[in-house]
Structure I
Amino acid sequence: MAEEAAYGQRQLRRARFAVAAVFCVHGAVTGSFATRIPWIQDHAAVSAGQLGLALAFPALGASVAMPLAGAVSHRFGARNALRGLLALWTLALTLPALAPNLLGLCAALFVFGATAGMSDVAMNALGVEIENRLDRSIMSGLHGMWSAGALIGSAGGTLAAHLGSDARLHHTLAALTLTVLGLIACQGVLDLRSAPDEEPPPRFALPPKSAVVIGAIGFCAVFAEGASLDWSAVYLRDVMDTSPGLAAASTTAFALTMAVARLAGDRIVDRFGPVRTVRWGGVLATAGGLTVVLAPHPALTMTGFGFIGLGVAVVVPLAFAAAGRSGPNPSQAIAGVATITYTSGLIAPSAIGAVADATSLVVSFCLVTALAFGLTLGAGVLRSAGREQAKAGTQDRAVSEPRT
């Protein structure tokens, strides 16, 4: 029995590293795309306003397609589903650079977002399953690997842009490389399969109530994250009158803060629990928002953005983990939370801009501060009362462990 238990732990550790690699590959696609948006804009000959419209389509595609992920995993098994969905996502990287006009770009970005969303749900569901079996937090670290992958992808894209390379060539090479790496990583994930008599999930379904409540916490965190990531440089430049270089550095520093906090977040969650972690994270993010709004000096403003990043970094991973434990269908619940958080990421930049146009950027970040405080008030919804039920449920599912 002891040998079997040790073997099972080795398999789980292997599966954990494999899913971490999948998260890194997923993030690298996003980083590779983001750095070549200026090239794609010029190639498609679209204005700034048209580009803004096109960039709404990834979130629309993801929102439409994410509910399908559960049905795909039920039919093909978790490993095969993730293998196929991740490959579709990495290969979809080639599409935006091929778009010749606005209509083509919108269509390409819709597919780009749809494949991103489905693979996102599949890999988060597997991450939650491994976390439940290990009985310790790993989701923050997995999302930290996503952030690390995004930084790696953006570094490669920055180099390609500096060398003046054609984004069609750059993205084709990146897509092929990341597809191979993704397929290799998927070999080690858990091969979960539904019982033969288990009812398949509906192809489309509204999120369960539990996912809506949990998703509200994710909404607040992603809104604060998206607003800070997209507007911190503009805030430093326009409100604090800094140089363009220092303003740009604030965005990079914010992204690094998020990545480091997520990589270190699992130890904090294991020690203090998800509720206390999110509650005090909300306090820290609220303090950061107040610092941004009231700071008289750029250094304090950048510190405030850093506090926002530290405060919200682990919220989305914990929201996914709580969703996966909230009911009998983890994929459906995770898809519901993911849809809400994607929606938040979609509306945050434009909402900040609209408020800023009507009033000022300072008032916009008063809104961010209020939503950050919502994390403190709503942290109790992440209470992990469902952990034991989720662990018991895994005993009833037909599961094939990863092959060595």
Structure II
Amino acid sequence: MIPSVLPTYNRAPLQFVKGEGTWLIEADGRRFLDLGAGIAVNALGHAHPALVEALTTQAQALWHVSNLYEIPQQQALADKLVDNTFADTVFFTNSGTEACELAVKMARKYFYEKGQPERIEILTFDGSFHGRSSAGIAAAGSEKMTKGFGPTMPGFVHLTFGDLDGVTNAITDKTAAIMIEPVQGEGGIRPVPDAEMKALRQICDEHGLLLILDEVQCGVGRTGKLFAYEWAGITPDIMMVAKGIGGGFPLGAVLATEDAASGMTAGTHGSTYGGNPLGCAVGCVVMDHVADAEFLAEVNRKSSLLRQKLEGLVADHPEVFESVRGSGLMLGLKCVAVNIDVVNAGYDNQVITVPAADNVIRLLPPLTLTDDDIAEAVARLDKAAAQVETQLATA
């Protein structure tokens, strides 16, 4: 019989009942060091007092009214995002997937209103992940994402990651935009070099294209800047945000320049729950913390410390790990052993990591982790690696 919860996940046999900062407590009382943060969601850790207070206070006042009316919390969060980024305007969603849907619509509507309705194609890259909606899987284009769900939505051209010549050669009179993650997450923690980000911005400018950045996973302080595009010194036209912006509460957004958003007039898009008072109250507090310069400086300091220790871990376990890669507290361990075996050994040693493509495990801890957490995390990963080595030796 099919279970009451649709079986679309390969779940680990763990039931977490409580969270405290960087720690998760299992139903049997075991404490797990969380280096996954709900896949880069719990930016301020579990049960952060300021987030609990914001949610509780708002819940006692008002939960939902719909976007038929002005929502003060939504306006406050939009102002914070506009004040701290390239954007002139923000639309709130509940997830990164919904943000992708709007980003695609916004780009196409932009050219339709400019009298160029044929410009619908969006250039994307192998290894990308833009959510699991029809547009999201079509944008990624991989067989893993699209098999069995055809026909896929047209209008996406899939290119090789890192091939700038391929980008230029793919541009036609139908091209509307380039869409890319500054750091691929699901694709195996693959950062786009700063020089390449600059080149993509230049290509868009030269050909009159829109640059869409997917910062759902790499944004909101994850790389040590508020948003990853800042490292390259460029700005996008449209940007997708989610995960960390809600600190664990479902919240997403599309940020855009006034020009890029010019086609999205009243009635062209909407959301029942997007920008609700609960989510935006929490998002405001997240922004107050993460946009702070001292907070981001600490993220960079801690990421350097963690990376240094991980380099030592790789050197100590060459049969398990090959290298460290990534940016800020969005790090990947490229594995020699099967990455799922390393993740499972981590569970045995009460440390949580997240698998990704290219035989990588992701380390996406809360941005609030401490130096002691880092030391304990590497110690537990060391035990997990030793366990994998034993398994390899006896296989």
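Computing mean count of other Cβ atoms within 10 Å over residues 180-187 across structures I, II gives 25.6 for structure II. Given a value of 2.1 for distance in nm of label points 7 Å out along Cα→Cβ at positions 60 and 316, point me to the structure among I, II it was derived from. Source structure: I.
Out of I, II, which one gives 65, 54, 52 for Cα extents along the principal axes in Å as computed from the coordinates? This value belongs to structure II. Supply the structure label, taken from I, II, corresponding to helix-only ellipticity at 222 nm (-39500 (n - 2.57) for each DSSP H run of 4 or more, over all residues; to 500) with the calculated value -27500. Answer by label: I.
Structures I, II were compared on FRET efficiency 1/(1 + (r/R0)^6) of positions 116 and 292 (r between Cβ atoms, R0 = 35 Å, to 0.05), and the highest value belongs to I. A value of 62, 40, 33 for Cα extents along the principal axes in Å, for residues 132-275 alone, calculated from one of I, II, originates in structure I.
Across the set I, II, distance in nm of label points 7 Å out along Cα→Cβ at positions 188 and 212 reaches its highest value in structure I.
Readers should treat all values here as calculations from the given coordinates under stated rules, not as data from a laboratory. Note that the structure is predicted; figures quoted are calculated from it, not measured. Cβ atoms are built from the backbone, for glycine too; each structure is taken alone.
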